[in-house]
Structure formats: structure tokens, C-alpha cells
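Following this line, the structures themselves.
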Structure P
């Protein structure tokens, strides 16, 4: 009399399926982790490249000889910078001496909302360069604060800050000419430049007030 193998129970089938699925998930997660670790250096290098591309617009590399992305200081939220969260400032040095500082600031009162800025300051507090990194200003009207959109390619509006030092210029001059200041603006589009001018000056004063902390020697260097 022949006997036939009994089919596995539903419980055994469920356990086997669960084990197979678990092994598949483990293997798949391992492959994803390996792929992430393998591509991480490339991703980080690309991010660093994009960051340096922006910084190069406000601070030429000939002005410093240190690794800017590794010589940083964390800034606490500051109303003077328009920041409600921590941010990073990058410190440039030449032959070990403070040369410049690059930080981010926000003009909260743009025509269409916040205008994010990247600003470079010399060690004496003078503005070396300003760039708008993010905004929602009206295309063809208020967006001339962005060099790429400015019709004046020879002297873009944003370059009017270059070389200015708030400690040596009367506060009344930090306005558009329409308001009695020194800055040019496009007729019918003054809300945007007003916001940027105010934000740059406030950031410059912040740097002046916190000079000792911001330009402190890097770790391991003598003070």
C-alpha cells in the first residue's frame, strides 16, 4: 500500500513565505546601503562643487588659501541675518590670517516673500560681494537683483554693494535714491531692492558686532 506525502500545512507555507520575504528585504537593504556608500563620495563632491560655485561668485579663490568648506563656524538664529534657524559661515584665510567671511542672510520683506542672500565680507567689514540665491520676485520687474536677469550686464545692480562698509557710510545712504539714498533702482520696482539693501546692511552690522567670534583662529591655531 503506497503512501502519499501530505501537503505542507498553511502555517508552514506562511512561515516559509515570511522567511523568503525577510531574506529578500535584508538582501535588498544591503544592496541599497552598499550603493549609497559607494556613491556617497560622488554625491558629497557634487554638493561641495555646487556650494563652491556659489561662493566663487562673491569671493574669488585668489583671495584665500585655506579649505573654505572645512573652516566654518555655526551661527545661532539671528534676527539681524533674518534667520530663524542655525546656519553656517565660511571663513577664508590667507597665510593663516583672516581674509574674509561668507554667510547667508535673508531679506524677509521682499515683494513676493523671502529673498535669500549669500554675502562675502572682508576682514575689515567691507562687503566683497552679494548674490541672491533664492527669491520669488516678479519676473522681468523685481528680479533684476539677480545678475543673470539684470539687463545691465556690465554693472549689475547687485554689484553696488561691492566695497561698501556700513561702519564708514552713513545709515541714511543705505537706501534707494528714491528714498534719499545712494542705490540705483528700476522705476516701479523698488520694494525688492529696499529689502535687499536693508538685509545686507543688517548682516554687515552683525559681522561687525561679532567680529571676534567670526574671525577667530581655526582649531589648532594659536590665537
Structure Q
């Protein structure tokens, strides 16, 4: 789930005041409580769901998941009506600016990445891209986007469970319920509709299923 939010600079402090922080650091109940408040404070919210089919196609085309995410972020930014002086990105890349540069390459608006060499054209108004590790902790606006994404993702998981009639837990590889659900349903064609086939965790599950514990 990819989410971009826009908020006026003089409103950003109010996000922190109501307890907005990295979605991983707060409970599901609090995320759901904060969700409508964030919607009310923000000028715009854009959401994009990356489907398992799209991820599978991307891997076939040698496109990394990080690049795919940056492309989606840039597309949402292109669609935004609000002018932004700065965009904050939570970079998953080892070299944090690399994520911002991918974003820049797909942006249809004039942007530049902070701490990179870039020659600006005279008379052009640019948006600064701040691409950093742990931006979802450092910047309330990124925290807000992470909460919106997490709440929507949790609801998507619920819908998948109803559709498959399978308890799949959080969907993360660290969740024993998720791993058990995938392992027990490897031959179920329906589960393939919601799985990334190029998922390291899935490969590990397949290997352990070939050599089950005695």
C-alpha cells in the first residue's frame, strides 16, 4: 500500500500533538482512532494499492520492489493538485538518496533531491525531495501517511481472510500465523491470487515443505 499525504506546514505540528508517529510503534486501535483525524487535517490524500500481480510482473521485468514503490509514490505525487515545497520519503534503499532519485526520474513536476548534484533551471519553481531512512519516525507527515497505509492494509487483510476463509494473521513474514497459513495452503489455487510469487519467505516455506521436520 502506497500513500501520499499533503498538509500545510503550519498544521504539521498538530499531527504530533494528537499522537501521530510511526504506525509500527502504536496499536491497531490507536491507528484506527487517528485515521479520521489525519484525514480531516490533510489537504489531500492519495492511495495506491500494489497488487501481487503487479509485483510478480515487475520481478519478471527485473524491476525491484523499491523501484516499484518509488514509481507509485511519484505517480501519486503527479496526481496531486496541491503545490508542495517539499516531499518527504521514507527511503528503503541503503543509499537513502537513491529512492528519491528514482522518484525524481518518474516525476512530471520539477523536483530535486536534497544532498545530490542537480542543476536548476532559472525561473522554475522546484519541489525539494527529502529521502531519508526512518522518515516515518522523524517527520509527522510521513508518520501520518504510514498510519493511513497501515489501516487500509489491515482492512485489506480482513477482506482476504473472508474471501479465502483462512486466518492469515498480519501477512508479515515475522508472523507465525501467516507462515503457517501459507504453508498449509500451498496447493490452494486461491491463495496464489494474493501472494507475491517472488517472495523470499515463500521460497523458504516451499523448501521447508519439501523437507518437513520428522
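Say we calculate distance in nm of label points 7 Å out along Cα→Cβ at positions 126 and 142 for every structure; which of P, Q gives the highest result?
Of structures P, Q, the maximum of distance in nm of label points 7 Å out along Cα→Cβ at positions 126 and 142 occurs in P.
With relative contact order in percent (Cα under 8 Å, 6 or more apart) as the yardstick, tell me which of P, Q scores highest.
Ranking P, Q on relative contact order in percent (Cα under 8 Å, 6 or more apart), first place is Q.
Which of P, Q yields 7.0 for distance in nm of label points 7 Å out along Cα→Cβ at positions 14 and 150, as computed?
Matching structure: P.
Figure out for me which of the structures P, Q the number 111, 51, 32 belongs to, where Cα extents along the principal axes in Å was derived from the coordinates.
P
Which structure, out of P, Q, was helix-only ellipticity at 222 nm (-39500 (n - 2.57) for each DSSP H run of 4 or more, over all residues; to 500) derived from, given a value of -11500?
P
No lab work stands behind these numbers, since they all come straight from the coordinates. Computed from a predicted model, the values in this text were never measured in an experiment. Cβ atoms are built from the backbone, for glycine too; each structure is taken alone.
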